[in-house]
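Next up, some structures in structure tokens.
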Structure P
Amino acid sequence: MLGTGTPIPDPDRSGPAVAIIVDSVAYLFDAGTGVVRRAAAAARTGVAGLRAPRLGHVFLTHLHSDHTMGLNDLLFTPWIQGRTTPLEVYGPPGTKRLVDAIIDGSSEDIQERLASAGGPGAEGWRANVHEIGEGTIFSDERISVRAFAVPHSAWKHAFGYRIRTPDRVIVISGDARATPAISRECNGCDILIHEVYSDSGLTTIPASRQPYHVQAHTSATQLGEIATTAKPGLLVLYHQLYFGASDATLLREVRSRYAGRVVSASDLDRY
């Protein structure tokens, strides 16, 4: 879990980012603020696949800024540290426009580094952008990735991902209000990584803001009901909107509707 945070600037939680690692190759899902630094922290503890030059694939769930503000870092820092091939970026319609704008705005930086003696390689700053729809969007000898639509506020294109590895099936909700798509895609999956907000915490924020969160996100009790149907081996909470509640409260709310294994993730947790 490279980042479990939200738009709320919590210094203990970087922006949303999950790494699935197979045979020391990392596949990132979302690129929130701090993603490369969190990857470096994990690499320092021995996760070789998260060394900066090896960060080569990212899958975006949607284009809210808290899920994409680390793209600039993910494009350029690994390149400066030795990545020699383009970053492969998968995301909804609009992803190419976003990536092109980042690269265009950094053109002077790119040109100066390329012209410098001993500078980074000629291709590692580039990006191959793949704008996606529902269905299998990526596969190699290690994983396959299937995108499925989820409802998130007024976004036309927001996706969750179902990832199959040689020994696990992992489902990531992205940002989503309660939807039967999660249960359908998990269906006994090994790990379900799902966003959540506290039911009791929601009542403490201004009434004018509550409808947005209800349309955009999944409450803890709703998630408990989803997980009861989905039957994951492990339910992992991330992108937690506490609204002043504690982890204990959040877990209690989920467990009021769900009897399975559930944990509330922190940055750098591993499962």
Structure Q
Amino acid sequence: MPKSAYDVIAPEKDRSCVVFASPHSGRDYPWTFLRSTVLDEHVIRSSEDAFVDLMFDCAPEYGAVFIKAGAPRAFVDLNRAADELDPALIEGVRRGGHNPRIASGLGVIPRVVANGRAIYRGKLTSAEAQRRIDRYWRPYHEKLQSLLDAAQRRHGQAVLIDCHSMPHEAMDGVARSGVKRPDIVLGDRFGAAAAGEVVDRVEAAFVAAGFVVTRNTPFAGAYITQAYGRPAQAQHAVQVEIDRSLYMNETLVRPNGDFEDVQRALRQVVAEVARIGLGRVPLAAE
């Protein structure tokens, strides 16, 4: 089993209401899992948001906390609800209403990786599925909410920046429409997950660093954005999708020659986003 559900890097001095998170960059692939899959150690990583944690783990330097997953996405998907169980993969699960994520094999325990490649030869037991949820999914989400609660107590609001990467080909449709190909897609569930002023600040930070940004198309935010975005309660969630080809060779799953340049540009973004809410009077003092 993966060694830990998550890793948290806290700042020496808490100066930000922002929590940066990377739920899909876990790369602890235990040998027992690799032995159970039909895929090799390279292909199994194709769904991983490889190196995204290295792009955002500078957050503590700017007073913000950073949390990343320990378990890989192919093992358990933290950006799905705990009850998004796939009857085609897990024994004893009854078929419910149509869920496009489950139907495509991308439930909380994924059946496939990128391009629909099956992970297993057969089914998993319901006990195995529940063990992964209990040991990795629940602790990650409990910790994430506790970090947001702490930010809100100290700063009067909490902002979750949920960090992901997307295949370069994901934006082919946008590029064909004649619009400049976006580097970044921000998802706020069309305004339901975060206040407009928060998303405006996040977008402005990326634009100032030289990135082309669009919102909600084709990624408006999945489970995490939906579950944690409560702007009426001063808890905001914004999903960030970065074009992987900017900083890595997608086929080889290795950093490319632009990796350090993109990392520096994102450091500038993180520094600016961490300033959201700076100077706001905490609710406890009002």
Suppose you compute mean count of other Cβ atoms within 10 Å over residues 19-26 for every structure in P, Q: which one lands on 17.4? P
Give the label, chosen from P, Q, of the structure having the highest value of distance in nm of label points 7 Å out along Cα→Cβ at positions 11 and 195. P
Re Cα Rg over 2.2 N^0.38 Å, for residues 163-242 alone: value 1.13 computed from one entry in P, Q; matching entry is structure P
Which entry (P, Q) yields the derived value 16 for relative contact order in percent (Cα under 8 Å, 6 or more apart): P
Which structure, out of P, Q, was Rg and Dmax of the Cα atoms in Å, for residues 107-178 alone calculated from, if the result is 18.4, 50? Q
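Read-outs: derived from the displayed coordinates by stated rules, not from any lab. What you see is a predicted model; the values in this text were computed from it and never measured. Cβ atoms are built from the backbone, for glycine too; each structure is taken alone.
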